[in-house]
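Structures for review follow.
Please treat every number below as a calculation from the coordinates, not as lab data. Just so it is clear, the structure is predicted and the values come from calculations on it, not from any experiment. Cβ atoms are built from the backbone, for glycine too; each structure is taken alone.
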Structure 1
Amino acid sequence: MAQELIYDDTDSGGCFTLTVDGVRVGKATFVRLSENMINLDHTLVLKEHEGRGYGRLLVDAVLQMAEEKGLIVIPGCSYARYVMENR
């Protein structure tokens, strides 16, 4: 299975989209709250792809990007909060 994380960045936020074998299976979005803070506000994995660790992979991608850029992450969705509390 070929997995690909696609990162989209805008002035107001961004999105990581995960594809598996060319099929979009999920995404994690964030909103910029300030120059050094983001709100990881949404994690979604399509129902037929749940239970395979894709949500964790998406949240980890946002967290890694934030760490590399020195950003503070506020977990705005319950799954992001769960992952951050259990890292």
Structure 2
Amino acid sequence: MEVYQTLDNANVSYLLPKIERSDELKCIERMEQEGEDVAVEYGKIEVEQGSHECRVLYVPGRDGETQAFITNKRIDRRVGLRLACMLP
């Protein structure tokens, strides 16, 4: 979490793979049940060095499995769909 905040404090935009923990796995399971290919969840990073809004994007990976990414950019589902289309 501190790395994300350090990047945001330096005004650096980031889009990084997210380690899939229980919250991410629950979202991926829900997406599978509802037949969704792409999802965007909104959250907030809060650490000692500060806080900022973030988004977790869920898109199909190269292997067909859903992959999670985290970013500090404002993003909506349409952008997530375009990102999914860009993956090889």
From which structure (1, 2) was mean count of other Cβ atoms within 10 Å over residues 15-22 calculated, if the value obtained is 11.4?
2
With FRET efficiency 1/(1 + (r/R0)^6) of positions 7 and 31 (r between Cβ atoms, R0 = 25 Å, to 0.05) derived as 0.40, matching label from 1, 2
2
Origin of the value 21, 14, 11, where semi-axes √(5λ) of the Cα gyration tensor in Å was derived from one of 1, 2:
1
Test item: helix-only ellipticity at 222 nm (-39500 (n - 2.57) for each DSSP H run of 4 or more, over all residues; to 500) calculated as -8500, pick one of 1, 2:
1
For which of 1, 2 does relative contact order in percent (Cα under 8 Å, 6 or more apart), calculated from the coordinates, equal 31?
2
Ranked by FRET efficiency 1/(1 + (r/R0)^6) of positions 23 and 71 (r between Cβ atoms, R0 = 30 Å, to 0.05), which of 1, 2 sits at the highest value?
2
